[in-house]
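Some structures to go through are shown next.
Readers should treat all values here as calculations from the given coordinates under stated rules, not as data from a laboratory. From a predicted model like this one, the values you see are computed outputs, not experimental measurements. Cβ atoms are built from the backbone, for glycine too; each structure is taken alone.
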Structure I
């Protein structure tokens, strides 16, 4: 089979808010969701700023939060975004064949509860204990830590919560490809629908790494901005003064359906997914290939999958992290793929305003692409004041732009050299020749 795949719902929980329309308005207004970190005391860290999700209550999105009590930030964001997307798509579990509804999630580790974990590990443990002592230790450990939150460290836990909430019993998969995870998840969910293994797929990602271990790791990699004195201007993709990304958190989810299923239930179709490319650099554990070989291959693969050429793309939502390596490499990769039309195609990065949501970034950025098509508006790259001569494309600097937007490319490039590209287009009632 070769089903056409469409997007019928979307939802997000972001550092700039939790409503599709409110966040989109703020992005077009070039606002920022970056501020001083409050989740933990980061005053002694080289980076003390982040893009935190604020004022989030799971009860605002689902009626029965009981089954999800104690879930960590990672899972709660996933639940909120999924519930929002499910409602947006006007799905009703009672009217669906839930064996044909699946989930593909991109997520990573949950936020670590160091105090609970340490307390559990040290509460009465002694080597060479007998069975009675072991049972006593387990009982004390159970009392000292939130078991559900500790299970959050298993990356499939958010996925399990989503299945529980929606009743989805179809394909259930999780990928951990870092910054490319939710783009890969949506791409692979599309493939499941294309081949007829499901009618509906929930695709997206969730992540929260704003904790001491996450910040320490990225600081040691020198990947984070240290412009702590001016948080809203710290993320500067493609700018000559860029100094690293700002760590964010959140979730983004889309509802994907086969065209036949969506039309049969009278769904409103937001966009069509027409191209997907996925590659690995096989270069280094953290660095991208300096010549962008994997990124180039992913974009070319997505174009071939869509049956399009680079001149058909009217906007590229860039990975655009604000690190020196990524922005230069991505610019070079786009130029290699787009050739003579590279400088005529607008490119922008919402990470300048929202920070880098890691595993959730790609899904949130794809939602921006859907909205760009809907409104014929391009979100800007903010803080782009000092143009880097090596970054010489049209990055929609500092202000949103009205434009004709029918076909969009979205890039995500993850630590470890994972590269994923999606292409979506305005839906039309015509056969899609692939």
Structure II
């Protein structure tokens, strides 16, 4: 069996990373030699846009950006037909969630896989133009993607009248200035238009009125990278990749970081347990360290405990446990971590990245940092803990303009739940001398009505 034939066989098991694991060159010739761009040719010649949407919907592919919304359902909200006019497809490649690094791997080492996925998605919704909204710090990703786009254009796979179909689609890389809020799809669209990256009120949803007021679909890098494989092999094949571990379809790029022996990214059936990810693929904790708690998928998820390790890592299971799977990249904290310090570090990030649009987020997050810092330095008060607990409600879902502040509250509320004694240890034992007109402790003035 040739090397290329072996890679094609491996693609049936690990579609996202088979070419990467084989260290296949990222040029178009190597990609096509292993079945690349077969899916878009099949879609254009044999399938209608509605057929493509149905196949993806039947595959149970849920968005891999963190929210887990069914991809085919999202596409189904887009107006179709000859009078629909211009439509846009946007790839959310603004990977700025702390402890998240999976999309970078796909863009750097499998750029044509992403481009073909975008072609499939664009054909399904009959988009006329597409953008890869890329985190500006991902310089190598931009270089690899732009080189791959040039090859695809030269091969007639992008531009006017693609493969003689009468359908035209342009695709460009757009590098952002670097704001976490651009992970929210309407803030991303505002930034793409040259506006300040503030979220928009919904409805209308982007599928109806998005970029420049036109119907727009925003999908994540990993979500899009699955699409060519679904077209090539069918919805039932994709659902079977989960091996019965989850009702969701496909594999998932899981990851592990922290003091584990083999941190990295692993493509596994969706629904693989956190224990298998951490203990088998990441090698367990380093010698001398024990697992204290873990974040299942990015900084904006609730901490879970060692007793949760046998849960399936899929969207619904982790949600029932009181957290979110998010991006599926686990951060393992060991016994040496002080939870007040860990949460203060996260809240500083969220406070800095707030767009400032709504008062609870703009003002509440900095107050949380002040109170956490006081507790971290041993000069806090019991009232600080009470106020932090209130903030987790007042900045929770439905209380802010977008999901930024509610996401920031997830690690805080779970740390208070599981490790309250560590917060209480930061209460000052004796009142600190106060300057004239100042409160007795560093953050006691942070009252929340």
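Among candidates I, II, the computation of relative contact order in percent (Cα under 8 Å, 6 or more apart) that gave 14 used structure II. The maximum of distance in nm of label points 7 Å out along Cα→Cβ at positions 3 and 35 over structures I, II, that is, the highest value, falls on I. Here helix-only ellipticity at 222 nm (-39500 (n - 2.57) for each DSSP H run of 4 or more, over all residues; to 500) was calculated and came to -11500; which of the structures I, II was it taken from? Of the options listed, only II reproduces it. Among candidates I, II, the computation of P(r) over Cα pairs in 20 Å bins from 0, in percent that gave 28, 57, 14, 1 used structure I.
Across the set I, II, FRET efficiency 1/(1 + (r/R0)^6) of positions 163 and 299 (r between Cβ atoms, R0 = 35 Å, to 0.05) reaches its highest value in structure I. Set I, II, criterion distance in nm of label points 7 Å out along Cα→Cβ at positions 171 and 379: the highest-scoring structure is II. A value of 2.1 was computed for distance in nm of label points 7 Å out along Cα→Cβ at positions 83 and 371; which of I, II is the source structure? It was calculated from structure I.
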